[in-house]
Structure P
Amino acid sequence: MRIVIIGGVSAGVSAAINARKQDPKAEIIIYEKDSFFSYMTSGMSYYIGGEISAFSELTPHDTKTFEDKYQVKVQLQCEVDRVDPELKEISIKKLSTGESFLDHYDKLILATGSTSFVPAIEGFTKEHVFTFRTLKDSKAIHDYITTNHPCCACIVGSGYTALELAENLTLLDIDVTILEKEHQILPNYDLDMAELVEQELMEEQVRVIKNNSVIEIQKDHVILEDEALVEAQIVIFCTGIRPNTSIAKELQLELGERDAIVIDEFMQTSREDIYACGDCALVYSPLLNRLIYHPMETVANKTGLIAGKNAAGGKVAYIGTIMTSIIKCFSYTVGMTGLTEKEAMREGIEIRVVKHVKIDKSLLFQGEGMVIKAVADAKTNQLLGVQIVGKNGVDKRLDIFAVLIQLRADYRVISQLDLSYAPPYATARDPIHYTGLLLEQ
């Protein structure tokens, strides 16, 4: 059995590790076109801000150590440019030399990831303009800031990556402007919850401009659609991503939303013996009962695990994603799981919505308020989604809600959950309990 994996970041590495666990005798090889291997994208903002001091900390697996530990061959700076599914043959180009060679596979795993989406803008190629998606991007931004000491930055986009980056740039005494073309920041959240985060940004002296777009980039400023000028000695685009599916298109695999690869619950594509995982593939949403595009590092890791096991002879099914996510944004923690109110309404679901503020622990231990918004199906009583904004204890509550949603729990059990309590950690009636009580009313 020879398993070839195209892509060596989260999904590809997870696939390789779990293929090896499933089949100790299989030949496994990873081809990665970048010069970096198995890196932690979620830590890149903190490297730029200095909280992670060494670049090497972003790459938990040294290539040689990884090869020795898992008996997996890793080929960096090798781009797969052709796949013949009939012969099960692939053509690879060594980017360092231009040399091409052939390889073969019994099972092929596509973990080709995604690339930054950037609209066509005049001035985008200037040296102070960056995308922020890969380890190479983070090093380039870090090195530019270290060398040029910009005093003001414009971040285009307002998703998780943009907010984490904004906080870390302010740690470097850089004035930050966030530019969002939509009417709210954090477009995946409900407006009322996003506004809480926007208020926190403004209190931290981050300027937020909405309903506007960059049309031109100059040396020390950007020009907006309404002709306003924004000072910017560095411009960083966090405007979303697109799946890398050029190989999938060549193979004529079935594609779906955003041209991402359609897979079944076993990560099998529309061609036999070819699997896909991570940001290049769609994933199943049990709440929507369909495939969706949800590129997250956690999802890449899990789908890579399943693709690797199944390519090596296993039969593991993916239960799906409920889109749980969390970030730190200055003094706030911001998280969501499941459907938002606007998503549920868009799906035509009759819903019950509650929103409340409760402290995370006893006032004897400086408990502070967190805002919880919950959405439930009014007909089936199933909890569908939760968003939380607060300073402490958000992660604990969010993960409990995530488990309830994943298990399709009836919201009427929430008020009776047997949760841990001691004054330094919680209140006798937890914010989770209050959420259940409010949904019952």
Structure Q
Amino acid sequence: MITDTIAAISTPPGTGGVGIIRISGPDSLAIANKIFDRELSESHKIVYGRVVCEGGAGVIDEALACYFKSPSSYTGEDVVELYCHGGTVVCKMVLECALKNGAVLAEAGEFTKRAFLNGKIDLTRAEAVADIISAKTQTAVLTAAGQLSGILADKIKTLRGGLLEISAHIMAGLDFSEEVDEMPRDTMKERLVSTLCEINALLDTADDGRIIKDGINAVIIGSANVGKSSFLNAVSGEDRVIVTSTEGTTRDTVEVSVNIRGCLVNLIDTAGIRETGDEAERLGVERSVKAVENADIILLMLDGSRPLNQNDKAVIDLVRGKNVICLVNKSDLPQRIDDLEFNRIFHISALTGEGLDRLFTEISDRYKRGGLVSGAVITSPRQKQALIKAKGYLESAISAVDGGVPSDIIMGELELCLSALGEIDGMTVSDEIIDEIFSAFCVGK
């Protein structure tokens, strides 16, 4: 049972028009009435008054206050929010006043954690709150908003409901075998296979969900001095990487996240691929090769103003068969490359910007995936791993049905599957996982 009353500043650090101090817990109303000179008693009514710290600074600020009576609040507890002027110092003073009068400082994500523990939201909605706050594109916001409305939670509930019905039939057949007919094995298998198809379809959204949330990892690869760093600077709109005519200037990977027409792209500039005796540059080349293995898309860059050399050919061999967009740079100069093997080839100039618009259209059209915001999407590795576990147990149950295994064994596999599905929305998740999820939140949310 939660007994502490917590408080925190719920608005971001810095100055602004309004600062919000949130208090939640059994003593929130009593604490608020000690530091606010107008009595709060009616729920969901905004009251104008002053924040006063008795025995301290006196009147701190003029403010608005609102009391949210349990359970009709964000956390499900009694909550009071104070809306003062949005200065860093004044917000801290109001918070300190609340702490002096009995509140304790909230931990990261503790308000949302209490909302989960009090049954106001499930884990998928809690994670959606964090996703909305950290979203970097409109597509990410809309996807998280769909999750917050319960799209994924409802899908998991439907999957679990179907499996619970099958489990109930099996249990009834075991306990009341004389009165209840056991579900025919063909019917059982048909329903289990249908559920498996739904789980597979949901798993298929995991990579798309990751891209929507975290962005596309696009590695810029090429031999030395083909213009990779110039391209990165041109796309990001700032000089993030030193550019010189000397080969080997870039010796480590440099990452810049950019919003390309609603699609978050994590551009990763790499060291030029070439044979080198310089130890630092050699390590940079090794990192370049490793980055290719972890890329969603590879932007292979070639210098179109000269014929391919051995280093270029080595890079082409490295990326062959992968998801490649070939960028032939320096289109502002006479071209000396032809007969390239790649399907997607863009002639660009990192110096003048020529061809970048077509490239942006290709990336946006292929990876924005805006249509997914209307359906359930797996957006976290935690959700994906739980769904993979559920799939494994369900496949075992189907194999058991096919093999004529006794019903109690099938029942055991279904119980494990149900438990794995429960990890997604929090029905069966451990305290350690709960703590890990909410520790990633900001204080005040």
Structure R
Amino acid sequence: MTLEDVLLQVESGTDKALETLKEYCRFPTISAHKKAQPETAAFVRRLLAENGFEAREYPTEGGPNVVFGQMMVDERKPTLLMYQHYDVQPVDPLNEWKRDPFDPTIQDGKFWGRGCGDTKGNLIMQLLAVQAWRAVEGRPPINLKFVVEGEEEVGSPHFASFVHANKEILKADGATIEGGDHLHEGTPKIELGCKGILYVEMVSRTASVDQHSSYAAIAPNPAWRLIHALMTLRDAKGRIKVPGWYEDARRPTARELRFLKSSLFSSQALKGFWGVSEFIGGDNDFELLRRLIYSPTCTICGFVSGYIEQGTKTVNPAVAKAKIDFRLVPNMKQEKQLAKLREHLKTKGFGDIELMPAAEKLESAAISPSARVVKAAIKGSIDAYGREPEVWPWSIGASAHGFFNEVVGVPSISGPGVSYDGSNFHAPNENIRLTDFVGGSKHMAAMFARM
């Protein structure tokens, strides 16, 4: 038997795997709402057990269970650990969905449903690779471990305690985190780390009760106060104005820039997917990609104050709130950046605005391109796609790399994966292309052989 036989077996098992993915995506596991967590964890544990893994659930204090499974075929063989999460993002705004987000469907060569790309589809894709090896050879060529948590979409507040308490069982020669994705034209992508995230809620309260808006000539308005505070954080070109914000940010190396200059990244494809007319930073693909990867961000995720329902209500509100996320590149740490933010607001005269950080635990992290797991992913891409993947120094999103790189000591990457530029993560109409699902599983199966 050859690797080619295994890759053909991936194709044979795809239809059944997609039916399993439909079943998985029907669980409305929105961690922000603490929904469907016990039953989804039980489903994942059962899936692992059915595919030959010794699987169990680990409780976390105050959080959902973490599912762990392992298949140890030979202690002399290398071990690959695959991290996933079974939770998903909220589906708001629901009226923007063209289909029920929790009634997954296959249409137009795509799988549609909340969580199919981020990241339930990646777990099923990886299990399809395992199934292919078991069907052809009776077992995978290496030892495999899975760890699947239920709170990544709210920053993994309870996963850190699990990692610190269970470092020994998480030991491996390399790890994959969630999954990489594909560019618009199908080139697979791997990422050697991730950005971190600092998520805060800012609250301005200027009175104990709302007032009639006729008093606005003399009454303070919390929405305007919060807007004025927010305007001190970022300029119109996206640069963060907090003093010292960039001092720890890792700069690109010459090698990394060479990788990016050869990238097939297309800003025009993103414009089409998103329906936007222009980007911050111009139209040069290389400069936009450089900005996307190496720039910290400050994003207003939501803002609310006063009356926003149908009709009118003439009111001067007492409270205004905004939710902000700051994406941090490697070497920037949450605690230090939060201290800078607090000092900046105080210095600018906004010390009265309450700053409440979320319990996010996802720090930035990155590894060397020379790591074994990176080389295996690159060689596996050649086996599966006939070409090397795009290699980005880190993901533009936040994920669990830091837990494995820094706490456990396991070098980790994102990829192989099932999604693409237009998968609509965290947005209505989340989808994956079926070709990327099959390609990602072949890439994963080949990577097993290349570890």
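Thinking of P, Q, R, which structure, once helix-only ellipticity at 222 nm (-39500 (n - 2.57) for each DSSP H run of 4 or more, over all residues; to 500) is computed, gives back -10000? Only structure R yields this read-out. To test your reading of the models, identify which of P, Q, R gives 4.2 for distance in nm of label points 7 Å out along Cα→Cβ at positions 81 and 209 when calculated. Of the structures listed, the value fits P. One of P, Q, R was used to compute P(r) over Cα pairs in 20 Å bins from 0, in percent, and the answer was 24, 56, 18, 2, 0. Which one was it? Considering all the candidates, the number was obtained from R. For the set P, Q, R, ranking by mean count of other Cβ atoms within 10 Å over residues 73-80 places Q highest.
Each of structures P, Q, R was scored by Rg/Rh (Cα atoms, Kirkwood Rh), for residues 25-256 alone; the highest score is held by Q.
Computing distance in nm of label points 7 Å out along Cα→Cβ at positions 289 and 393 across structures P, Q, R gives 1.4 for structure R.
Values in this text are rule-based calculations from the coordinates and carry no lab data. All of these numbers come straight from a predicted model, not from anything done at the bench. Cβ atoms are built from the backbone, for glycine too; each structure is taken alone.
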